[in-house]
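Multiple structures are listed underneath, in C-alpha cells.
Taken together, the values in this text are just the output of simple stated rules run on the coordinates, not laboratory data. Small disclaimer: the values here were computed from a predicted structure and weren't measured. Cβ atoms are built from the backbone, for glycine too; each structure is taken alone.
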Structure I
Amino acid sequence: MQHDTAEGSESPASDLQAYAVLLRTLNGEFNRIAHTFAQAHGLHATDVHALAAILDASVNEGRPMTPSRLRERLNLTSGAVTACLDRLERAGHISRTRDDADRRVVHLHYRAGARALARRYFSPLARSTEAARQRFTPEQLETIAEFLRALNHELAREH
C-alpha cells in the first residue's frame, strides 16, 4: 500500500509523529465504541476494560483472570476492582469461582450470555476490522501483527 507524501516530508511509515496520530485515532475509536457499550448497558468505562481483560486472559493466556491480576492490569486499587467485579457480577456479565486446588484463589469468568451480547454489539467493529484486513496480503498482516506485538511489549516494559 503506497501513501502520497508532500515533498520533503517523511513517509508515514518512517514518521514517529504520524504513527502517534494513527494510534491515538485508533485508540479513540475503540474508546468511543467501548464507552457507547458501557452506557447502553449501565456500566462504567472501567467495567468494559475489565471485561476485555477477563476475555483476553482466557483467550490469550489460556487461563482465567484473577482479581489480583486484573488489579495489576488495570492499575486499580483492590477496592476499585472489588466494586467493578460486584457491578459486573450483578449485571450478569461475569461469575466468580474458587480454584479447586487453592480455595483462596478466585477465577473470573465472562458469562456466555454476556459474551454473546458483546459479540452482537461489537459485530460492526469485527466487520470493519475484517474489511480493513482484506486490503492487505497475509505477509503484510503478519508484519502489522509483529509491529503491534512489539509495540505492546515495549509499552509493557515502560511500566
Structure II
Amino acid sequence: MTLNHELDLIFESRDRDNMQPTIDALLPYYAADPENARVLYEVGGAYDTAGQEDIAQGFYEKALAAGLHGDLLRRCYVQYGSTLRNLGAYERSLVVFREARAAFPDSPALGAFEAITLHAAGHPDESVAALLDLVVSFVRTPDIERYKPAITGNAAYIRTLQGQHP
C-alpha cells in the first residue's frame, strides 16, 4: 500500500467531532518523514479540524515550503488562509488568498474564502463585490448570463463605496 493510499484511508475514517484519533494516526507518518509535503498538509488539516489552528498554521507553512502541488496545494491554500483568518491575521490571510487565486484562478472555493476574509477584515463592500464576481464567473444559468453586465457593474459600484454607508 502506498503512502498516499494510507493517508487517504486515515482521512476517510476521520470523525470531525473527535479528531484526536486521526491526529494520533498521522503523527507516526510525520515522525517517519517530517519533510513530506502531503504528510505535513494532512497533519495540519487534522489539527485545523480539531480547532487547534495555532498548531495547524505551522504545519501548513511547512507543507507549502516542502513543495505541495496540484489540488493539494489549492486545498492547503484554502485551509491555511482560513486558519490565518481564524487567528485574526487578516492581512496575511488576504496575501495567501491573492497568491492562491493567481495560481488557481478557476477555483470558486478560493474566491469564496477570500470573500469571508475580506468581510472579517472589515471590508464588507469588497467582500460582496468579490462574491458578485464569483457569481458572474462561475454560475452558468440563463438569468445570470442575461444580467452579467448589470451584476458586474454593481460589483464595481459596490467597490467604490468602501465603507461610505450612512
Among I, II, which structure scores highest (criterion: distance in nm of label points 7 Å out along Cα→Cβ at positions 33 and 145): II
Answer label among I, II for the case where helix-only ellipticity at 222 nm (-39500 (n - 2.57) for each DSSP H run of 4 or more, over all residues; to 500), calculated from the coordinates, equals -25000: II
Of the structures I, II, the one that 16.8 was derived from, the read-out being mean count of other Cβ atoms within 10 Å over residues 49-56: II
